[in-house]
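Heads up, there are several structures right after this.
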Structure 1
Amino acid sequence: MRDEKKSRGERKSRDERKPIDLSNLRPPKGAKHSKKRVGRGQGSGQGAQAGRGHKGAQSRSGYKRKVGFEGGQMPLKRRVPKRGFHNPFSIEYSVVNLDSIAERFDAGTVVTPELLREIGLVKGTADRVKVLARGDIAKVLTIKAHKFSGKAEEKIAAAGGAAETL
């Protein structure tokens with residue numbers, strides 16, 4: 001049986017297959033298609049209108065659809081109500097409270113935004129850190145941040161620490 005000519009659908013045995021290397025790489029069967037040639041006569045199946053339909057701007061050469069154009073219907077960008085004002089120069093801060101800093105750091109530690117990010121107190125995409133005054137702090141800490149609330153600075157100083165603005 002093995003010596004007989006193999007039928008079309010039968011696969012080669014493991015012994016007969018060549019190992020894959022650069023000399024025998026091929027795309028899988030059905031992955032490659034010949035280019036569709038439109039407008040080359042009726043027999044091709046894409047003659048006459050060449051898949052563009054009858055008349056109208058889309059059937060003409062050089063047609064480009066405008067971004068957001070919906071065929072004359074009011075575009076979504078104009079249908080949706082607009083509200084408020086977006087300030088392109090606004091600066092966003094990640095907020096950290098004193099009680100969470102006091103829980104996680106020992107006395108004498110220099111707390112930086114990088115350290116807060118490592119521990120997981122600062123999350124999100126905001127680059128800057130602001131310290132707020134929720135809770136109490138009894139440890140002597142040097143806290144470096146981009147901004148402090150007035151009360152937070154007072155509480156840090158009262159505990160004997162320092163608040164350094166970056």
Structure 2
Amino acid sequence: MEIDVLGIDLAKQIFHLHGADRRGRVVHRSKVSRSSFFESVRTLNPKVVVMEACSTAHHWARCFQSIGIEVRLISPQYVAPFVKTNKNDRNDAEAIVEAASRPTMRFVTIKSVEQQDILAAHRMRPILLRHRTALITRYVACSASAGWPFRAHRKPSSARCRNCCARAQMN
């Protein structure tokens with residue numbers, strides 16, 4: 001039983017594996033737990049492992065590359081058209097293999113840990129800005145409800161700061 005392409009549907013605890021030979025015939029189907037996942041794939045020794053691109057896919061891709069297995073990641077939007085019937089993990093793994101066998105399929109490059117860290121930092125900035133704006137808005141609303149008119153300034157001038165400090169010391 002030689003597996004040319006192993007499609008993997010990643011999840012939190014249970015992973016579905018779908019192996020096919022070069023003609024596209026199914027030669028392996030299984031589901032494995034997270035604890036035995038890496039060892040199961042190593043034992044199957046596929047030529048190519050294909051997964052949908054997600055944050056954990058990059059981690060597993062680096063693990064499989066370290067033992068000499070070729071890894072390809074496919075964007076989920078390119079896998080969706082190949083799901084034949086009900087959408088479940090087993091059918092997703094089969095669709096991943098089917099999508100990977102297409103000669104014109106575009107694959108996602110595998111990111112290093114550093115690249116993933118940079119992307120995470122870039123995604124966090126807009127979230128932090130939205131939270132800051134929401135916090136300022138809440139503070140202004142609470143101040144107004146208590147009878148303290150307040151204009152929100154992100155960068156208060158030094159004169160305004162001195163006035164606030166002087167008022168605080170008087171109380």
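Every read-out reported here was derived from the displayed coordinates using simple, explicitly stated rules and does not represent laboratory data. Since this is a predicted model, take the numbers as computed values, not measurements. Cβ atoms are built from the backbone, for glycine too; each structure is taken alone.
Which structure, out of 1, 2, was FRET efficiency 1/(1 + (r/R0)^6) of positions 24 and 120 (r between Cβ atoms, R0 = 35 Å, to 0.05) calculated from, if the result is 0.40?
Values: 1: 0.10; 2: 0.40.
Attributed to the structure labelled 2.
Could you tell me which structure in 1, 2 was used to calculate relative contact order in percent (Cα under 8 Å, 6 or more apart) as 14? Mind dumping the intermediate values first?
Numbers: 1: 14; 2: 18.
Label of the source structure: 1.
Taking volume of the Cα convex hull per residue in Å³ from the coordinates of each of 1, 2, which one would give 207? Derived from the structure labelled 2. Here semi-axes √(5λ) of the Cα gyration tensor in Å, for residues 40-95 alone was derived from just one of the structures 1, 2, and that gives 22, 13, 9; the source is 2.
With helix-only ellipticity at 222 nm (-39500 (n - 2.57) for each DSSP H run of 4 or more, over all residues; to 500) coming out at -4000, pick the structure among 1, 2 it was computed from.
On the way: 1: -4000; 2: -16000.
Traced to structure 1.
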